[in-house]
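Right after this note come the structures.
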Structure P
Amino acid sequence: MGNRRRVAERRKTTPAMVGGVIAVVVGGAGIGAYALYGGGAAADDRPQTTAARGPEKKTGPLSAAEVQTTAEGFLAAWQQGKPAEAAAATSDATAATGLLTAYAKDAYLKDVTLTAGTAAGDKVPFSVKATVSYKGLTKPLAYDSTLTVVRGATDGEPVVAWHAAVVHPDLKDGDTLVTGESGTPPVKALDRNGAEMATATYPSLGPVLDGLREKYGATAGGSAGVELRVIRGKESKKADLSDKTLVELSKGTPGTVKTTLSPSLQAAAEKEVSRTDRASVVVMRPSTGEILAVANSNRGFNTAFLGSLAPGSTMKVITSSLLFEKDLASANKPHPCPKTFSYGGWKFHNDKDFEIKGGTFKASFARSCNTAFISQAKKLKDSDLTQQAQQVFGLAMDNWAIGVPSFDGAVPVQTAAPMGASLIGQGGVRMNPLNMASVASTVKAGVFHQPYLVSPDTDHRKLATASRTMSASTLSQLREVMQYTAAYGTAAEAMAGLGPDYGAKTGSAEVDNQEKANGWFTAYRGDLAAAGVVQAGGHGGDTAGPIVASLLKAGS
């Protein structure tokens, strides 16, 4: 009886969800007939025929009518202030009910108008207009979002695939919208010269300013205003995402936080990444660790600080230092670079299967020969690369404190083929431009200086340190191979005219189901170091290289 009641109840609520739109009835005729003729109490005494068991689970592609009807029903119920009805049309009624209820009760959003756009397959774009109204303060809110219609897991009926981003694109699952007096006063970020740095001038700084507010808002001397904010949930906090202001109803009094950013380099970085999709870059000072610029094409997420991407051949800087220390390579001695090399059951290739016959390690590094590194894997312990990254380069210990949320890399201990892959920046190795700029800085300075955006003197926090430095011989050889790469290798075109006090390494990191590799580039020049990535850009020398080189030149 329970199954039949649920089917019947679902049929009864459908018209209310779309405000009486007759099109909804068309797709549900079979369900309506079952509920009418098979729903009496006596039905339990009859044999269980196929009809009595109810319709079989629907499968197959969704029709345009199913997509439209489901989307309209969901949006109509939401607009009418019926969160439970709207949630019933989703794949996760519990989560949807909570967030849609909070939309009115906690976010204080009223006069909601939802307008569906033209569906593209199973995706339906829609626009949202509403009013934020809190204790006599009101401001309009307008944004665009998208929903996706899928078949329900239980009965195959069309439902809206539930994610918090349906309600607002800045929401991640588990996040909420709240309007009220902000618990954290706003902050005014200052550059290294004391001038304000706002997103109107520096669009990439949105996530950075959010992070500064979260870290220093309570202590920077400001007072809170009234705002509509995205409050991050457990999973977002694990990903180091900061709360985000969507609408400011009344201004608080901002405190001030001085950063290490250079206004000229930040402006140049913003300009460089704006020319390329999915580009990110960081510039820092090797002698101190000060971060001078950070910019991303995608202004909604700070890939430069929080990205977790395979760094490709830029990782060979760290691996080379390990090989030099272990006496498994020497810059000017012969070193194998065959077309392919098998290790741990995998066959590793060079780009277009090139080989270098009778060449030195310096030549292999400059041309980014993968097999020159994989060929040494069997002579290394599984933990060697991890320890080198941690002990010499200060990476992958989850202890950086730069002043805003950041990720300090991952170099897990691996075995067999994945260990071999990690030597060339694949496998489980994960980095971002901040990490790789720090790697170049360590080579230039000869010692690891943890990068920072806010001086540790501001809040007396302790910066991360490395437990040891490279030997003089290792450091000298590492600088030599990076300089040779900048002058004659895969980085030469991008670094042209910037020598002689320079060094660089290119990288291309393959990504599953992505046609082009992520292009990486890390380099130093004088007392500047920088690194960048262009996701799905291809060879790093052609994509990230010009961005990095331009900033090294601009900072001189």
Structure Q
Amino acid sequence: MRSGAKVAVVGSVFLAVASGVGYGAYNVWNGISSGNVGGDSRTTKATGPLTQHEVEQVSREFLSAWAGGHSYKAAQLTNNAVEAEPILAGYTSTAHVRKAVITPGAAAGTKVPFTVNATIAYEGSVKQWSYSSELVVVRGLTTGRPLVEWRPTVIHPNLKQGDILKTGTSEAPEIKAVDDKGRELTRAKYPSLGTILDRLREKYGKTTDGEPGVELYIDSADEQVPDHSLLILAKGKPGVLKTTIDADVQAAAEAAVGSYGESSVVAINSNTGEIRAVANNRKDGFNAAFEGSQAPGSTMKIVTAAMMMDQGIVAGPSSRVECPGSVAWDGRTFHNLKDFNLSNATLQRAFARSCNTTFIKPVKPLNEKGVAGTALGETARKYFGVGEVWRTGATSTDASVPPSTGADTAASYIGQGKITMNALTIASIAATVKSGSFSQPIIVAKDLDGRKLATAQPLPDSIGQGLRAMMRAAATGEGTGAGAMSSVRGDKGAKTGSAEVDGQGTSNGWFTAFAGDLAAAAVVQSGGHGGDAAGAIVAGVLQAR
């Protein structure tokens, strides 16, 4: 055993320790030095399922080599040594790990969990760092040897392809983000804000009066993904950054999505466009509320109704419309839920009941004008700012209502086809209806960086009043949103939606609503009817106003 390295095997618990300024070296099994795991490479290629012994042996050898600082040897125990070796080497050279204790847990099939307790040392700053990860053992395609399946997440669960672990002086000072009333917003208290706070720090940290410190962080390979701090070694001075978030509404949003998996919600001040809350509950950690691109389903009927009034197809909510159980358009048949139909219906009642055919059949005259495939996108841009570039202050994905042809045109009128939006977009649409005028959503003041915000024309009074009346009808009485909105007090309006997704058995559920000066929208993947899970989320947020 070389000086500075210690290895202990106690029962089924393996500890690999590399101590001192440099790493020591120690081979528990001959496979590390010979390059062979489980026998001589000249023997017959192994096949079939991996045995427990093979899984435990190669995982322990890999963890031993990694903890011992032997990046080349550890890489050779993976199925992609070329990619693995520089990441493993960077554990010492760029992350500045000076000691590592890696403890594997009990294998579950081919999966082996483990914990890492490491010491980071950089320019006189020393800090302990602990986390958990896991590896998977596979059989090598060419040799049949058991090997660790290489993924960056083996080194750290948040590490992605091309990312680098680094320790050094941070590029931007830490921020103390506060809400609109000056209350601090932390990742620990509001988990959904984590990636947003990272982005705000990256974009605006240098504009504050803060001073950078020394930290271990993930240097992201994706320019759209902010660097992620993992450990503070020497604190700098955080700079205060004011956001538009309301801590009370944010707390309600976090709690609301917590009850439904794969869900997202956004709340906006209807009068100003200031974002009051954003929350996600997703296994992948993706900020789908801001960055998603999904068909919005029947919540799009808000814009379609505006288009119908703007084009003179209907005069307003009291106009008589048809609502048959189904309607054909260019060889494709579109149906209402369970083919329900309404006789002698008004536009308001058809909207409140979410009649699909009402928003397809009467629009056919637009074909004669030659604008059937473009009118919806023009309306969305003209009155709702959809299609413009939104500079919110954080990373967000702009909505798209592209020109359409054939049956895609009919599908677009009910929020299907090639239309893509997210909860941020739909919340803004509801906010525009409530206030009568579009205000581009923001999470930090525009004068912070002088960015240009998107603009749109105010809704004509007749259209604005009509849309508010229809959304109020959808939130009360026989409206599809009445159940979800029954607990919300005061003046309120809503729209439900469900969007079919190829290969997904259950539709995504959408819901948007306004109450007071707050508008919100939620989407739940495979959530079914919008008035169910998505409706409960939005109602929970609106009650916090």
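Bear in mind that the values in this text are calculations on the coordinates, not laboratory data. All values reported here derive from a predicted model rather than from experimental measurement. Cβ atoms are built from the backbone, for glycine too; each structure is taken alone.
Can you rank P, Q by mean count of other Cβ atoms within 10 Å over residues 345-352 and just name the one with the largest value?
Q
Work out the source of 54, 28, 18 here, i.e. which of P, Q gives that when semi-axes √(5λ) of the Cα gyration tensor in Å is computed.
Q
If distance in nm of label points 7 Å out along Cα→Cβ at positions 105 and 537 comes out at 2.8 when worked out from the coordinates, which of P, Q was used?
Value 2.8 for distance in nm of label points 7 Å out along Cα→Cβ at positions 105 and 537 corresponds to Q out of P, Q.
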